[in-house]
Structure 1
Amino acid sequence: MRTYKRVIMVVISGLGIGPAPDAGKFMDRGADTVGDLNAHFRARLQLPNLSRLGLARLHPLYQAAPEILDHTQQWRVRPRAVGKSRLEGYWELLGVPTTTELTALPRGLAPELIQEIARFAGHPVLVNRPYSRPRLLLDWGTRAVAAGAILVATSGGADLVLTAHENLVPPPELERVGHFARDLLDRQAGLRIGQVVTVPFTGRTPVDFTYRLTDRHEYNMAVPHATLLDQLRAAGIYVNTDPQTLTENGLQVVQLGKAAMAGERRDPEKMGQALMAADARLGEIIPQVTNQDLLVVTADYGAAPDFPGDGPTREWLPLLVYSPLGDDWRWTPRLLGDISIIVKDSFGLK
């Protein structure tokens, strides 16, 4: 099997293709992102480029392309991380599956930690319990505005969300609080919080309160050991993570996350539109794949938009590869983390 000058890895977060074998453990039995979008959009769901790469070989599409590109291969892979958060999915894709559970927050943070965040921020902190993000603004947005408060909500899992009205706590100030909260949590022995997210909201009344996603920031727990990206850089292989530009060699990571964000909020219409936009971006990339390139298209977690609750869903994930010259691909991936092995193998690394 030959090596490649460039690997283009397109990650369409949220693109699940049916419940993983352990979905029941995560209360996700029956979760099916593509199935939900098929049912919602029917013929409106146009994914010509994913279809040309063979997605319909892994999951039925309401409208599939009649022909698949030559020299493609398709597999289903499943996550094995102990949790299903977006951070754990991304880490596993990069070869670092979590083996120790992150700290669940079914009752929010300890009161003394909330007090420290409030003291640093100079604003009251409200909520401090699990809340779906759309419902949070409906139920608490008015109170946050009246009190000049920061709303702190957990996912019930190991994520923490901080939001405040942008006119009362400007986005740079909210970001500063996010940095402080991340550092504070990292100093707590035995506390493993995957992500701290800051996102301001705008609007005047509960019906028009909306998150300003352009000012959304994530503060992640430090990865426990070297990822695929670290290993490639150590071997002298260039890594580019800018989704808008493709360089001529090395690993190009094109992460497309808007569909997942809509899916986590359980908005099938917006998710489908975002997925079709991701498919269009894929259509721009495919013609740029040369005989010296390998295109890898996958997802790092599912986000079934019609499934109860919110957040990621535990699903099988697609793995689609393509190179114009083809190859004797002998890979037998079964797990999400196997993709990092494929990428290293493509550069001749072990």
Structure 2
Amino acid sequence: AIFGLIPSTLPSACSNDTLTATYGSFYSGTPVQDYNNNADCSWLISSPNATKIKISAPIFSTELGNDIVTIYAGNNTSSPVVAILSGDTVNDKSIFEVDGAEALITFTSNESITNRGFVFTYTTTLSKSNYCNTNVNPGSISVIKESSGTLTNGSGNNNYDNDNSCYWRIEPTGATGFWINVTEFNLAPGDELSIYAHSDKVIQAITYSDRIARYTIENPPTGILTSPNQPQIYIMFRSDNDKNDKGWKLQWGTDVSICNNTAGITTLNTYPNPCNNLLNVTFETDETINSVKLHIKDLTGKNIQTFNQMNINNNHYSQELNLSDLAGGIYILTLTTNKGSINRKIIVQ
């Protein structure tokens, strides 16, 4: 497998702690010392999307009748009591179940006599909302063929599921490159959005070297991502077993190869793309074009700039465009000849 995350499952010692991971453990003191006298500790298991919590104690030994563990089916001591435990009657086969997303465990000890204490472990059963494809190979039915569009993690106004993986394939016909702009990004620590650009026929052939971006809360998106030479994009979103958040939203578009002499043009190049101030436009034709105009438009189709003159050498046309007056963003270059028009996405940084 080429993907992996390390879950947050470190044990929690005697404290007043909230455990949000989908599984984990907690204990009464330290691994090599007995618990303290007059202890007053609590652990609230509160895991998003959990429908059931199972709690077990592979180690348990307290002063019988005085140092007591209580398990509640809820988030406070007014919740129904599941079990009251003390002594050494609990064994590693004992399992305590709570229906719901929260369970409170408390531990109190008196002023005398301690013992080795306990280690509890827990697991949860999660409710999956099935809002995204979780198959590492989405299959041909789920492949996105549009040359541009908007994509989200799929959970709508709700937080995305924790302990989940989602995959998308974007493979427009004739694409020669991609641009991706992440417009919303709200992930919890430990979760990631990774983007791969590739030309492989099967998903299993993708490797880490194909990854062009890995976005996390520590490394969020900072601008427009481009992949000028690959015809396919593979997107992976993974959440770990702990906290979750609202997710992300992105826009994508493609550069599409020219065929059938669109507008009388056989080749069209724009470089550098993305550009800062200057953009070079070159194209070739099979026959002489009588008129050429270049328009720079925003994404609504509004014309921003027009260029009427181009350098001509036989059937080779070239022009350097000064775009220093444009704000950073995505624009459409429209090239119009007496044969028709063709559009090309450009990015100004």
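Laboratory data are not the source of any read-out in this text; all were calculated from the coordinates shown. Note that the structure is predicted; figures quoted are calculated from it, not measured. Cβ atoms are built from the backbone, for glycine too; each structure is taken alone.
If volume of the Cα convex hull per residue in Å³ is calculated from each of 1, 2, which structure is the one that comes out at 134?
It was calculated from structure 1.
Given structures 1, 2, which gives the highest value for distance in nm of label points 7 Å out along Cα→Cβ at positions 91 and 171?
2
Supply the structure label, taken from 1, 2, corresponding to relative contact order in percent (Cα under 8 Å, 6 or more apart) with the calculated value 33.
Attributed to the structure labelled 1.
Looking just at FRET efficiency 1/(1 + (r/R0)^6) of positions 163 and 267 (r between Cβ atoms, R0 = 25 Å, to 0.05), which of the labels 1, 2 belongs to the structure with the highest value?
1
One of 1, 2 was used to compute mean count of other Cβ atoms within 10 Å over residues 35-42, and the answer was 16.0. Which one was it?
Label of the originating structure: 2.
Can you rank 1, 2 by distance in nm of label points 7 Å out along Cα→Cβ at positions 27 and 211 and just name the one with the largest value?
Biggest value here belongs to 2.
For which of 1, 2 does Cα Rg over 2.2 N^0.38 Å, for residues 123-242 alone, calculated from the coordinates, equal 1.06?
Traced to structure 2.
Which one of 1, 2 has helix-only ellipticity at 222 nm (-39500 (n - 2.57) for each DSSP H run of 4 or more, over all residues; to 500), as calculated from the coordinates, equal to 0?
Answer for the origin of the read-out: 2.
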